[in-house]
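Please treat every number below as a calculation from the coordinates, not as lab data. Values in this document were obtained by computation on a predicted structure and should not be read as measured data.
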Structure P
């Protein structure tokens, strides 16, 4: 039953692999999503479109949360991420990541 529902719903909410890959390549190479302290090469900005807003709410800040439509995250998402930055979640996630890296490889990251 669950598989049948998935087969009906998935095409409405999921992207084909090729399209998902094309979008990721565009996001990685578009001047719309530049690095924080650098100039984006690759796909130039289209007239009427500016640099995207980063997760900190600032244009061109280097870290982006992008919806399926290619637009910056809503203010609600930015507020959630700000809370994570403020409560130490970043440090906790990084510590767990480093522990798992060491557990799996036997070597600490450097």
Structure Q
């Protein structure tokens, strides 16, 4: 979910937006503030900051980048702007080029309460 937040540029991940299902899965909810072209990443999942992104996840990110150039990008076009799709591709490329989770921008407040 931390990688997902980086990719979608989630600007509002709070602890209450992470739900543990009875099926053992973890669910993220409330993605209303995401996909902006400007960097607005604010998440409580900073525990992964500075950690390397594993190779399996990097393969999936590469697949996302490829898909955004084709059918997925076309499918998203009626829902989000071309600039937002391009920004999503840039964030995916940035993680592939530097596969380390970013840290918080200290100029923006961290969502509270912390997870």
Structure R
């Protein structure tokens, strides 16, 4: 398991492969109902379906870490939408947000 450290002495740990338990722990701590991305998935789906998708998700994240990302374009996209501020009537009263696929969120 990676250690949280505020200093820079353990940055080499960023190159370590993802551990299965680390991935599972990350999924179980996802926000359950944050806005879905273009794929429509929210954290709750990953949590409830872990017993079914856990092995495949772990394999996908480990493949990404190993730079086996020849089809990354399938998940590396974002939809930008404009959210209105209260009582918005002008374009300047909207704020843009980008919705990314949940797999890309998990990777980051």
Exercise. Identify the structure, out of P, Q, R, from whose coordinates Rg and Dmax of the Cα atoms in Å was calculated to give 18.1, 51.
Key: P
Quiz item: Which structure, out of P, Q, R, was relative contact order in percent (Cα under 8 Å, 6 or more apart) derived from, given a value of 13?
Solution: P
